[in-house]
Each structure stands twice: as C-alpha cells, then as structure tokens.
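Read-outs: derived from the displayed coordinates by stated rules, not from any lab. Just so it is clear, the structure is predicted and the values come from calculations on it, not from any experiment. Cβ atoms are built from the backbone, for glycine too; each structure is taken alone.
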Structure I
Amino acid sequence: MKIVTKNDLEDYLSIDDLDKKKSCLFPVYKQPEQNIKNIFLSCLIAVKPLRERLFYRCTKAINNQTAQLDSYNEIDLDGDDRPDALLVLYTGKRSPVISWIGFIETKLGSELKEDQLQRYIDKAKEFDNVSLISISNDIVSSPENTPFKLKGRKLPQYIHFSWVYIKTECLKILDEYNKNSKSDNETFDVEQMFILQEFLRYMDRDEVKVTNHVMKNWKDNLTELNSNGKSSKELINSISESWMIEENDLCYNIYKESKINVFLKNEKKDKDEIISNISDGLKNCKTLYTTFVTEDKSDINLSVNLEIKSICLSCDISFNKEKTIYMNVKNILDKFSDAGDEHNLNLVIDYGRGKFASKTLKELLEEKNDRFKKDYEFIDKSKSIQDVKKIKIELNYEFERKSDFYSANKFDDKLETLVVTYFNQVVSTL
C-alpha cells in the first residue's frame, strides 16, 4: 500500500494512535541510551536549524515552510525488527502528507550491529522517500561514509552520525546565533537556542558517556610496530582505523576550542581508501599523516612519527616574490606580534633540495623588537626570493618519556593540546 498520510502509516503499522509513541523531551529511563535518544529526537522537532543541518542530505522537503517533523519510539515493523524510532516529515498546511521517513537506530555504550541495520534497510524498501540513520560513538569521516556497507540492490539511503558530530553541529548553530543580532534574527529564536544549549550540557555529562575517542590498543600496537619483526596487515589496519577516528575527533576539538571550521582533505573518500592512505604512511616510514583544510582552502599538515615519538604541525605561508626574503620574514613576524607563547614554533625557509633555514618564532620576535638586530641572521644572504620554494611555520614536539607516548590517554591529551595550540597561535593569526 502507498503510505501518504498519518492514518496510512497507522494502518500499515497496525497502531491505533501513533501520538502515544512520540519521543519525550524529559525522559526518565534508567538507561542513558534511552534518555539521550528521546532528548535528541525531541530537539530535532523543537530546533529547526538542527534538523535542517542534519537532514538536508536526506530530503529537500526538510526546508519546506510547512514542514513538521514527528518522531515515534520503538515501532514494531515485523517480528523482532524494531528500530529505536521513526522520524516522519509531514508537509502541507491543510492536508499534511508524508514527505520523508527516517529509520533511526541509536547506540551509546554498545556497538551497532550490521545484521540489524541490514534488516532495517531491507524493510525500509517498502516505503517511498526513506532513509536509514544510525547514531553512535563511532566516528566516521563524513555521514555518507558509514560504518558498514549494507548489501542489496537499489537500497534506500543510509547515513551515520556520531554523537561527537552532532555536538559539533550544535556548537556551530549556537555560534552562528551568537554572531547574529539576537533581536533581529529570522533563522533562530531564543527558545530554540536555549533547548540546544541544554542538550549540549546534557551530552557533556560524564554519566551520559558521549566520549571523545582514545586510540584503541595503542600501547600494544606501538610495541609490536616498533619491534624488529615485519608488521602484520592486521596491525597496520588496527592503527589506521584508530587514526581515522582520531583525526575526525581532532576536527571537533579544533572547532570547539578555536572556533575554526576545518575539514579533512580525505573526507570525501570512502573508508577503505582512507585506511589505505593511512596504511601507506605506516608501512613506509611508521608515520601517521593528516591534512586539515580550512574554509579558505589552507592546508595544515599533521604528522606523528611512531618510531621517534614526535608530533609535527606545519602550514605553508604565502609570500611575495616581488619582495626580498628579509621583507617577507618581517611581514610574517608583524602578524605575530600578539600571538602569545611561541616557544615551540619555528619559521622555516625551504630553499629546496634539502636546504633550509629555521629559527624559533620566539627568537625572531625578540630580534624584531631589538633595534640592534634587524637583519635576521638565519637568512642565507647568498639566496634571493627566487630561490625560496616554501616558507612555513612548524610546531615540533618530541616526547621525552616513552611511557607518555605509549599511554593512550597521555598521547591523546598532548596531541589535542598541540593541535589546538597551533590553530590558536598560527592558523587564526594567518
């Protein structure tokens, strides 16, 4: 049967009153997973910018002026098949019709199950304009790069959100609201933003367990990688998969702490291709590589050498080929007069063929402010600006204690601190 109206859906599901199944904004379940699901679904209904930001990729009807979203919990489809919720989008003012349906499966502490999602998407084929949406702590490079590749022909759309991704989108909406005039704003209203802010506060509670990622089996994997034997394919894949999640988690922390919106250069690639690219760096030089891209298309490169236990961040700085090296360095330093603590930052002039000049930003700023030291002695006076291939600012850090590098929590904390510091002191300045 064709499902057009709410009554059609009730007849199909053999439910007398769907409204009794509606999600609850103030749930009182003992399980955090049930509570966060209900609160999130209720926020989607209440906060228009949130549902539009998340589900524009599913249906254009989400932006319709008459769009009304409802969510219904624990709907029995067939036997044991019972998604956590159905999202139903109605459009039309006088006689609303169903424009889109979303099958929702959420997890918090537990793992998503591929066979369960496969059954749901097979059942979803019976509906028109339908999507399967999974939500969990599993972080993916983009909502379209899902944790599983479900099988079948002409399958409905399947997308995945991590809770960290949802937190990031909530933060972005609130930031946009705060940047605009709160008294003259047609996109946001105070009540919606209050609900969104409270949802964020709820997700930040320790007992809710919307946690940031920590590298799995980090110590054991590093020990095996740095042994004399040849690294197995399973080991390389294990480290690569953890790093894929880690770099996405870093994007969230960059935005949260620096308010700089970044993307991963590989985010449009599928999971297998991303894992393959990460694995190449591991096999060739035991190094993890990531490139962040800012909204103005600047590349920020991150590398972690697992053998010498070091972290490096760098970005190329545009320079003027019509001016001398000295003037280019001076212009760069002028931007960093109020950059804060530059102890770990180095200005690097790359002349190509392995030849370069480097000096800490701290020392260069001291020279700049000393009227007796104006020539920046680290510059090779025999070179002209035409000899310069790149000028970049690097942050280099090497762990003094092996135990700190091999500790997943300490490594993760230091990595996050260095990345956020670099974006605050360098990327935001340039």
Structure II
Amino acid sequence: MKKGKIVFLLLFTLPSILHAQPSKSKSYIPIGKAKIKSSKLAFLENSKNTPLTHLIRQTVRHDLKFTLYFSFSKSFSTRESLEKRETLSNIRKKKGIEFLIQIQPKPSSKNLIAFQGSLYDLTRQKKCLDRPYQGKDAQTLGHTFANDIFFTLTGKPGIFLSKILFVSNYTGHKEIYMMNFDGTNKIQLTNHRSIAFAPNWHPTNTKIIYSLFKIHPKTRLRTIGLYELNLLNRKLTLLSNPKQMCFGGSYSPDQKVIAYIQIVRGKSKISLMNAKTYRPLFTQKGSDLSVEPTFQRPHGNHLAYVSDRTGEPMIYIMNKTTLGRKLTHAGCYNVNPSWSGNKIAFSGWSEGRFDIFLIQSNGSQLERLTRGPGNSEEPDLSPNGEFIVFTSNRTGEKKIHLMNQTGSGSICLTRYFGECTSPRWSY
C-alpha cells in the first residue's frame, strides 16, 4: 500500500489547500442482530380517514419500512372490537401479521390536526401503544407516531425526526448541507463559495460548527478557521483566532466545551475551548499528530480521536485533559471515529481499501461491517446507535449511504447531488 494514496484526514491535505418520547417499556423486537426477519405490520382502515390522516399513515409506513426491520401487509377493516383478545387472535391467524396500527381522527381546533394513535400486539393479544397526537404539520405528526412505534417495539428511540449534515460540491463549491434522515429535503446552509468542511451538530440541534478555508481578497493569505452557524437566526460567528489554523470542531454533550484541532509548530494538536466564551482551555502536548476529536454521545465527557503516536494512525480515547489510551490495534490507518453509547464506528484500511468497522468502547467485539466495493469511510452513528451513515465511492463518485449497525440494508441518500462527504447525524 502506498502512503501517498492515503489521506490522513485533513492534515495531509493542508499543504494543498493552503497553497492552492414515551416511557420506557419492554421491547418486542430484538433489533441489531445480523440476520433478523422483518416484523409484519398493517394499518386498520377507518371510514373517518381524511387526506391529512392518509398522509400521516403514509409517513409512518415510509419511516418504518425505511429501517428494513418492518414490512407491511395490505390495510383492512373490521367490525369486531379490538378490545377483545379473541378479535386480535383471529386477525393474527387470518392476516398473518404481528402488529396492527390504528389512526383515529379526533376533533380539534381549526389550525390543528389531532388523532389517537394505537398499536396492537396480535401475538400477545394486547394494546401496546395508545396515545393522542396533536399538531399543525401532518408529516411531523407521522414521524412522531413512527418514533413512538419504533421505541415501543424495539426499546430504542426512533430516528424519524433527525437530520444529517453533509458536505457537497453540488454548486461547484464545497458547502454545508442538511437533509432528513432518509435523504429528503436537502437544504444548503452555507454559501461561502470556497471550501467548507467538517460539520458537526450542537447538542440542541440549533447550531452547527464547521471549518472554512478562506483566501483574504487583498493579502491572498490562506487561512482555516472554525465557525459556528446559528440555524435559528442565521448568525455566523468565527470561534477561532484568525491568526491560527483551527478545524474539526466537536461540541461536548454538556454544551460546555468545544474540542477542535489546532496546528501548533506544524503539528496538529487536540485543543479545547469554552463553548460560551470561546476562550482556549487546553492544548495537547507531545510530538504525535492528533486529529478528529469526537465526543461520546449522547452523554459523556470522553473523546475518541486519531493519533499516529505508535506509528500508524489509530483510534484513541481520552477525557478532556488526559493523554488517552489506544483503542484499536488491528491493521493500519484506523480513522474517522464516531462514538454513540458504548459503540465506536471507524474506517480502517484493509485489503487495499477503506471499510467500516464497529468496536465496543472497551476495545472488545471488533466487527467489520463493509467489504467493498470501493472505499467506505467517515461513518457516523445515529442517535439511537442502530444505524450508520457513511461516505462511499462504490458507485464511482463519493455519496452518502446509510446502513444498519450490522452492515446490511445499505441505501444511497444523495444520488444526483454531486460529490458528498462528511455526514454527521443530529442528536
């Protein structure tokens, strides 16, 4: 393998750039296993359905089918009472479905949509979800109901209201974009007409942090800075010292600290700043190169990062100030860590390409999730840890793909949208 072909994150590209929910309940479905049969659901037809409740039903169906954990049978109606165990048992035998979804429209004020959402377990012959929903937007209500169904059946929070940041050259320049979890509703967030990269979410999902390469129009000085964009009021703030090269920011889950990379005497070092005052707090010492700090989500004060301390780039773990311990040891070039709960996803060089791996934060249970074609890099775990978005050139141009945590069910999210990289999932 030629090292010239391996980009050790941004560090090796710098020279060219600079010079050129419901209460927790028992889960019904054991998701996260390598081979799992999808559970079969169906909707109960309702004579009182309206175009809006039909949209809600279509949204719920789309969301749950998207995960590949669920499939749907044809909707049907019944005059029998669903409160009787015998009715549920008969439906199970006749229709061959496991769960039944019911949406009952309810009276509401002029500008609101209201319905009662219910879920029946036909195997156990009981109602396992029953709650009212009310709001102004039918699709948001549908995503919310789908999240509740997913949580009820799996014990894991749903992803159906989450967003994904990514970088695309769709306009001819590398800008930051945002899309829904399923690749719909792509929105351009920046318009620098330059190179914006390494986006990341604030824990409140109301702000993002990203890095920007700029050329000063008069002095032609090339700089890389760390910026924060408020998504509510569009306020843009430069966080780093304009005289320093800083990039790759990551907010701590407690919103107190920002970890980032600072170039110190030609070497990349992990640094920390106060997330409110932006004052520097800490800069890593030593002769090794460190990049890509990422905090443990959704709660935690520890960082995963990449260092060449022992020769080849590997994944390390540290708290906010300690040196850290080595997590990965296999192969070479382990990079792009993403930490959710007790799982860390990363990309590693193996068999002549980059593939996605998953490991426990204690260093156990290393799993390989992809095996070509092409390179698969930059994984990011979903808020519930059950899905992974990543960058792959398996179809030629780099695109954002999504798969579940077993490595199956891969879906491309950014077809016909230029070269897309650096996916980052919201909290």
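Using helix-only ellipticity at 222 nm (-39500 (n - 2.57) for each DSSP H run of 4 or more, over all residues; to 500) as the calculated read-out, with -11500 as its value, let me know the right label among I, II. Mind dumping the intermediate values first?
On the way: I: -11500; II: -3500.
It must be structure I, since only it matches.
Of the structures labelled I, II, one was used to calculate FRET efficiency 1/(1 + (r/R0)^6) of positions 137 and 225 (r between Cβ atoms, R0 = 41 Å, to 0.05), giving 0.65. Name it. Label of the source structure: II.
Please state which of the structures I, II yields 76, 48, 39 when Cα extents along the principal axes in Å is computed from it.
Working: I: 85, 61, 39; II: 76, 48, 39.
This figure was derived from II.
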